[in-house]
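Peer 1: What follows are several structures.
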Structure P
Amino acid sequence: MSSGPAAPHAVWVEEHPVFDFARQVMAVAEAEMRKLRHDNLELLSRTVQPVVWLVVFGKVFSKLREVPTGGIPYLDFMAPGILAQSVLFVAVFFGVTLIWERDLGILQKFLVSPASRLALVLGKAISAGIRAVPQAAAIYVLALLMGVHLWYHPLAIAATLVFIGLGAAMFSTMSLIVACLAKSRQRFLGVNQILIMPLFFGSNAIYPLQMMPPWLQYISKMNPLTYLVDGLRSVMLYQVHSTYGVLNDALLLCILLAILLAVATKLYPRVIC
C-alpha cells in the first residue's frame with residue numbers, strides 16, 4: 001500500500017529556514033568531529049598538557065605559601081585555571097585548519113555550497129567546544145587520583161561543560177578571525193604566539209587577581225580568559241564563590257562569542273583572496 005502524502009507540519013519543518021540552518025551547522029560540526037575520531041594521537045595530546053601542568057607545576061607552586069587562595073589548597077585553586085588554559089591553548093590554534101582547508105581546496109567547496117557563512121563558522125565553533133571535553137575528563141580523573149577536591153555534582157559537571165564549550169567556541173572563533181587576516185601558516189602562528197602569553201598570564205588562571213599590580217588587574221578585567229576561569233572555579237569548587245557572578249561570566253562569554261561569530265562570518269571568504 002502506498003503511503004499518503006507527507007503531513008503539512010512535517011513538510012513545513014523540513015523547509016523552515018531555522019531547521020535548514022541547524023542542519024547546515026550540525027553537518028559542519030559532524031565533519032570536524034570525524035577528523036578527531038580518526039586521530040587518536042590528537043586526543044592523547046589534548047590530555048597531556050593539563051596533566052603536566054597539574055602534576056609538575058601544580059606540585060611546585062603549591063609549595064609557595066604566599067599565594068592567597070582564600071584558604072583552599074593551591075592545587076584545588078589551580079585545577080579550574082589549568083582546564084581553562086588547556087582550552088585556550090588548543091582552541092587558539094584551531095584556525096590553522098582553515099588555512100590547510102584552503103590549501104587543499106576544501107574551503108572553496110564549502111564556500112560555493114548552499115551553507116551560509118554563519119553556519120560554517122558556527123559549526124566549527126561547536127566542534128571546538130566538543131573537542132574540549134577530553135581535557136575536562138582528564139582534569140576530573142587526575143583530580144581524583146591527586147586528591148584535588150573538585151565538586152562532582154552532576155549539575156556542577158554540566159555547568160563545567162557549558163563553560164568550556166563557550167570558552168572553546170569563543171577562542172576558536174577568534175582563531176578563525178586571525179587565520180582570515182593572516183592567510184598564511186607562518187603569520188598565523190606568529191600572531192598566536194603574541195596572543196597566548198598575555199591572555200594566559202594576564203588572567204587569574206594560576207594566581208588570584210589581588211596578587212597582580214593595579215595596571216595588570218585592569219587589563220585582566222578586559223581579558224575573556226579571566227571570566228572563563230572565574231566561572232569554572234565557581235562551578236568546579238564547592239567552597240569558592242564567583243568574583244563577577246556565574247551568570248555574568250556566562251553572559252559575557254556568550255556576548256563575546258556572538259560578536260566574534262559576526263566578525264568571523266564577515267571575514268570568512270577573505271582567507272582565499
Structure Q
Amino acid sequence: MSVSNSSFNYIRELVFKLSAIVLEDGKEYLVESRIGPIAKAEGFNTVDQLAEALRNNPHNGLQSKVVEALTTNETSFFRDLHPFETLKDVILPEIAKARSSSKKLNIWCAASSSGQEPYSIAMLLRENFPGLHNWEVTFIASDISDKMLNRCRSGKFSQLEVNRGLPASLLIKYFEKDGPSWIIKKELKEMINFQKINLSENLPYIPRMDIIFLRNVLIYFDTSMKKKILKSFRDILQPDGFLFLGGAESTLNLDPFYSRINIKHSGCYHLLKG
C-alpha cells in the first residue's frame with residue numbers, strides 16, 4: 001500500500017509525539033510495509049484511509065498499533081557478539097569482584113524488542129557465572145511495545161529466530177521444542193522482569209544499575225532526546241557501572257560525562273570519575 005505525503009507526515013508526527021522516535025524523509029517505505037498490513041486487517045483499503053481514521057478519532061485504539069509497528073526493531077541472539085564477549089570476559093568479572101561483599105547485581109536491557117538480547121544475557125550468566133546463582137540479581141528488560149513484551153514473556157521463538165546467533169548447544173540446553181517453535185525454559189524466564197517503559201518520558205523508579213544495555217536505540221531519536229536519555233541514565237547508573245551502546249552509536253557531542261572503554265567493537269562506556 002502506498003502512502004501520501006500528508007499521511008506520512010501525520011503518522012511520523014504521531015510516532016514522534018508518542019515515542020520521540022524520528023521517522024526521517026525517505027522512510028515512506030517503512031510506513032507502507034509496516035502499516036499496510038494493519039490497515040488491511042482493520043478493513044481499510046489504503047494507509048491513507050487509516051491515517052484519516054486516526055485524525056478523526058485518535059482514541060479508536062489504532063494509535064498504539066501504529067506506534068508499536070514502527071518502533072519494533074530487528075534483533076537476534078548474541079547480536080554483534082563483541083559486546084557479549086566484553087560482558088563475559090571483562091565487565092562481569094570486574095562487577096562481580098566489586099560487589100563480592102553485597103552479592104547484589106543489577107542489569108537493565110532498556111529496549112528488549114522480542115527478547116533475544118535479555119535472554120542472551122541470561123544464558124551468558126548461567127553458563128559462565130555459576131557463583132551468581134546465590135546472589136540477589138535484579139534483571140529488568142523493558143520496551144515501549146506491549147506486543148513485544150508479551151512475546152518476551154512467552155519466550156517463544158521460531159526456527160528462523162533461533163538459527164540466528166544462537167549456538168546449538170545453548171538451544172538444546174535452554175529451550176524446549178513446541179511444534180515448529182522453541183520455548184525458552186522457565187528458569188531463564190524467571191530471571192527477568194519485563195516492564196513497559198517509554199524512554200522518552202520520565203522514567204519510573206529503577207534501582208541503581210551496574211550494567212545497562214541501550215544498544216541500537218539512540219539512533220532513532222533526535223539530538224535533544226538522545227541528550228535527555230543519556231542524562232537520565234547517568235542518574236540510574238552506578239558510579240562504577242557500565243553502559244553498552246550499539247556499534248553505530250556514541251556519546252560524543254551528546255554527554256561529556258561518559259567515556260568509551262578501549263575494547264574493540266564493544267560499544268561500552270563508563271562514567272567519568274568526579
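Peer 1: Figure out for me which of the structures P, Q the number 1.00 belongs to, where FRET efficiency 1/(1 + (r/R0)^6) of positions 162 and 178 (r between Cβ atoms, R0 = 30 Å, to 0.05) was derived from the coordinates. Could the numbers behind the result be given before it?
Peer 2: On the way: P: 0.75; Q: 1.00.
This value belongs to structure Q.
Peer 1: Tell me which of P, Q gives 17 when you compute relative contact order in percent (Cα under 8 Å, 6 or more apart).
Peer 2: On the way: P: 26; Q: 17.
This value belongs to structure Q.
Peer 1: Where does the value 17.0 come from, among P, Q, when mean count of other Cβ atoms within 10 Å over residues 138-145 is the thing being computed?
Peer 2: Source structure: P.
Peer 1: Sticking with this structure for a sec: Computing distance in nm of label points 7 Å out along Cα→Cβ at positions 74 and 106 for each of P, Q, which one ends up highest?
Peer 2: P
Peer 1: Quick one: helix-only ellipticity at 222 nm (-39500 (n - 2.57) for each DSSP H run of 4 or more, over all residues; to 500) came out at -23000 when computed from one of P, Q, so which one is it?
Peer 2: Source structure for this number: P.
Coordinate-derived values only; no laboratory data. This one's a predicted model, so the numbers in the text were calculated from it and none came from an experiment. Cβ atoms are built from the backbone, for glycine too; each structure is taken alone.
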